[in-house]
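**Student:** Before anything else, here is the set of structures, which you'll find just below.
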Structure P
Amino acid sequence: MSDTAQSAPALLGEMPGAEFRAAGHAVIDWIAAYLEHPEHWRVLPETRPGEVAAALPAAAPERGEPMARILDDFERLIPAHTTHWNHPGFFAYFGITGSAPGILAESLIAALNVNAMLWRSGPAATELEQVTVGWLRSLLGLPADFDGHINDTASSSTLVALAAAREAQTDLRVRAEGLPGRPDVPRLRVYCSEEAHSSVDKDVITLGLGMSGVRRLPTDAALRMDVSTLERAIAEDRAAGVRPIAVVATLGTTSTTSIDPVLPIAEVCRREGLWLHVDAAYGGAGAVLPELRPCYDGWELADSIVMNPHKWLFTPIDCSVLFVRRPEVLKRAFSLVPEYLTTPQGDAVRNLMDYGVALGRRFRALKLWFVLRYYGQVGLQARIREHIRLAQVFAAWVDEHPDFERLAPVPFSTVVFRHCPPGVSEAAAEVSTARLLERLNATGEVFLSHTRVKGTYGLRLAIGNIRTTEAHVARAWELIQQLA
């Protein structure tokens with residue numbers, strides 16, 4: 001990128017327009033080349049801890065430096081030491097995509113630099129968020145009585161949802177009186193399966209309920225929450241003086257993408273007066289496919305649902321949508337308007353700061369709007385359908401090979417498996433599978449992650465990148481067989 005001007009910044013004022021244009025063209029050219037050939041880079045760098053920090057000055061420069069020098073240092077220091085989530089061989093965690101339309105939108109978001117805390121501080125951002133979230137709700141087949149807004153991640157969305165669940169227990173008066181030192185407040189409990197995301201525990205800790213505030217329930221053979229166990233747990237807790245307040249069901253768990261039976265769980269929650277939060281951060285995107293809708297039976301009965309467009313809907317991180325059936329409960333939990341934030345519009349407009357912890361809010365809706373418009377419903381369906389097909393292809397390869405074993409069903413686009421040749425002990429299979437993971441990731445061509453399924457060590461191959469093709473999946477399988 002060294003073809004941009006080398007002039008040093010002036011002491012006052014903004015970067016001159018001509019210099020900005022030159023640098024902007026250089027950045028866009030670099031991004032375009034990167035997106036066209038992401039395989040040029042190792043998906044997992046060979047960086048040693050502290051290596052990047054050691055290559056950087058100990059202090060910021062006293063005087064400004066030319067943008068050309070900064071861009072050259074970016075190219076020299078950053079890509080080679082980055083784990084490339086936009087690489088088609090990225091199969092770890094959940095393979096996410098920063099797609100080109102979303103990247104363009106991110107540039108405009110930065111340029112506008114909106115803080116959409118109030119309608120007045122961001123009219124377009126506020127109203128576009130409402131409309132775009134409504135589009136997404138319709139694409140997912142959710143009923144119109146779900147309201148929604150955008151947070152940064154599913155951890156934040158689930159925190160907001162569980163805070164609303166606590167606020168829905170109006171006799172607790174938590175907003176006014178808090179929890180500590182109150183003998184009139186019993187221990188509170190949230191239920192989820194043993195496969196649920198760790199953010200549930202972290203959020204419950206943050207809300208002051210402690211680690212004991214989460215009761216993780218065993219799963220059935222398909223790794224789903226056992227509803228009869230849930231019912232027994234609620235009854236046991238009530239008998240022991242513990243007060244249930246919420247259940248978190250998951251549609252696409254992080255380890256195995258298992259699908260909790262939401263419909264019977266919703267019936268239990270209705271009968272027991274509990275808030276039902278559905279974590280569909282990853283799996284929710286699959287609801288754009290009509291053929292997958294049976295997987296989501298009952299989620300329309302939830303009190304809240306989180307779905308992350310930045311996981312499997314090709315939107316650059318971060319973008320987490322929280323749908324809620326009773327937004328007034330969120331507002332009751334979080335709305336706090338100091339004098340300096342009062343506006344002439346008052347309650348006549350929607351102020352997004354009233355529905356969560358954050359006061360400052362990025363214009364995240366713009367990138368989701370770009371993505372939904374550019375790909376459209378048909379384009380999104382085609383890409384998600386292809387990822388599911390590729391996962392089924394890979395799962396069939398695993399099932400057909402005598403030295404490998406699949407550890408979980410494959411409802412979406414993630415396959416969990418291990419290396420387990422006939423006659424090998426469980427301990428030896430774990431060692432072999434762990435070594436295989438090290439060798440695979442050391443190639444720089446692919447990046448996989450691991451998990452445990454009912455205590456068994458396994459590898460996860462998660463397909464979700466918009467640039468991943470069958471050739472990339474076939475290459476991963478070739479490497480897996482060679483290195484096992």
Structure Q
Amino acid sequence: MVIETEPVHLNPGLDPDRWGYRLAQDAIYEPLWRALPDGTFEPVLAERFSIDEEGRRFTFHLRKGALFHDGEPLHSLDVAFTFDRLRGRTSHAARIQAALADLDRVELAGPDAVRIWATRPSVALQQAIAEIGILPEHVFARGELAYQAANRRPVGTGPLRLREWERGKRLVLERFPGYWGPPAAADEIEVLIDQDMVRALGRARRGEIDLLGHVPAEWVPEQLDSPTLRAHFRTVRTNPARFTFVVWNTAHEPLDDPAVRRALGIAIDRTRVLHEARHGVGRAIASPSLGGAKGPVTRFDPVRASATLESAGLPRSGDGPRMRGGRPVRLTLLVPSGSHEAGEAGRRVAEGLGKIGIATDIAAGDLGTILLRLRNGKFDGALLEWTGRDDDDLGPLFRTGGAQNFGKYSDRDVDALIDQLKRPAPQAERRALFGRLSGALDANPPALFLYAPDEVYLLARRLAPARPSGDFLLLRDLGPVAP
């Protein structure tokens with residue numbers, strides 16, 4: 001397979017980058033349980049588990065015979081070590097630490113069992129348990145976790161182990177012969193690192209690879225429509241839990257008025273933005289569509305937007321700018337530099353706002369500069385992307401006082417719904433809550449939600465279909481079609 005960027009490390013518990021997570025999670029390292037699409041969990045390193053009636057105590061009975069790649073047996077001490085070390089300050093894993101916020105303690109219940117206690121019933125903690133690969137204490141015990149050599153020379157319990165890592169060129173994963181369960185489908189997976197996607201596509205056309213892990217949006221569908229590629233590959237498109245949006249600074253006039261923010265939302269042709277920025281590879285959205293719930297239907301109505309702005313006290317004379325208090329309204333939109341997609345999306349948003357009389361200046365900058373301005377409130381709007389899980393907590397973004405609530409947004413109904421979603425509930429009930437949350441965010445928008453990008457990759461027809469894992473595949477399933 002070919003990937004476009006080299007992973008920084010292969011420890012799924014240390015906030016890995018995309019390919020670090022895809023290559024390591026549930027392949028090199030394994031969690032206690034695995035999340036299923038219906039919101040339930042199936043055992044992995046735990047051969048069985050139970051949850052008490054209050055939803056605060058999880059008891060895991062570990063699989064007997066599970067071995068780490070160096071031959072050492074899995075022990076309950078490894079589980080306790082993993083969770084304690086990951087939530088320590090020196091792990092430098094902010095996302096995982098936030099997901100473990102409701103973890104109270106981990107107790108040993110013998111050599112083959114552990115109890116994990118939550119401070120309260122918590123969906124975030126249940127999901128975190130499914131993401132955390134168990135680390136061997138005898139390998140990681142010394143020194144700070146973030147700076148361990150084993151982050152690049154992993155020792156897990158999974159069906160695949162790392163045999164070779166040639167910096168900047170390739171990684172080789174091989175089947176672990178001592179694996180406790182069904183063996184990996186492939187004897188070996190060679191992962192080639194190539195930033196030149198044109199060259200990678202040429203390799204695919206010549207039949208030199210089996211999986212192209214990233215297909216640029218601008219290639220869809222023209223570059224993929226060749227007879228050679230169609231004959232040897234199937235195009236796979238996934239819908240990850242991601243969305244691109246413009247967060248508004250609700251502490252700035254006139255963005256402090258929800259009616260103004262609603263007007264700006266319907267002034268933008270999201271379908272056109274998606275086409276110009278990503279060649280249509282994704283879905284236009286009016287609010288986040290998470291938890292299996294569909295958000296409100298995307299609207300584009302510049303006439304209604306103009307009328308709403310007039311009613312909100314922002315008059316316009318002819319084709320001139322909108323005025324407020326005798327001054328023209330002018331916004332500054334922060335856009336990440338170095339990204340064609342972000343540049344195009346920012347330009348289309350500024351163009352759409354200009355057509356209704358809201359002059360918008362684009363301020364491009366690197367991510368560090370943008371983050372500093374966000375934290376200091378020195379912006380009117382900022383083009384951002386959110387990536388998480390389909391059942392993730394949006395509290396950091398939109399709850400009052402949230403850690404990433406840079407726009408100072410506050411809404412009691414939104415706060416209450418976010419808090420309700422933190423508690424475990426049947427999938428149908430959670431889907432309904434997500435739907436209500438989408439509606440509340442549409443009525444009082446903290447942001448201009450633009451689109452949810454899709455991921456596209458090429459999978460050789462000689463390979464058997466593999467189970468999805470997030471926005472990719474379970475590598476343990478990746479192998480040739482059975483004869």
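**Student:** Determine which structure produced the value 74, 73, 46 for Cα extents along the principal axes in Å, calculated from the coordinates; the candidates are P, Q.
**Tutor:** Numbers: P: 74, 73, 46; Q: 77, 57, 41.
Answer by label: P.
**Student:** If helix-only ellipticity at 222 nm (-39500 (n - 2.57) for each DSSP H run of 4 or more, over all residues; to 500) comes out at -13000 when worked out from the coordinates, which of P, Q was used? Walk me through the numbers on the way to the answer.
**Tutor:** Details: P: -13000; Q: -8000.
Going through each structure in turn, the value belongs to P.
**Student:** Taking FRET efficiency 1/(1 + (r/R0)^6) of positions 81 and 369 (r between Cβ atoms, R0 = 35 Å, to 0.05) as the criterion, which structure among P, Q has the greatest value?
**Tutor:** Details: P: 0.60; Q: 0.35.
Looking at the calculated values, the largest one is P.
**Student:** Related question: When mean count of other Cβ atoms within 10 Å over residues 209-216 is calculated, the result is 15.9; to which of the structures P, Q does this value belong?
**Tutor:** Working: P: 15.9; Q: 21.5.
This figure was derived from P.
Bear in mind that the values in this text are calculations on the coordinates, not laboratory data. Worth saying up front: this structure is predicted, and the values here are computed from it rather than measured. Cβ atoms are built from the backbone, for glycine too; each structure is taken alone.
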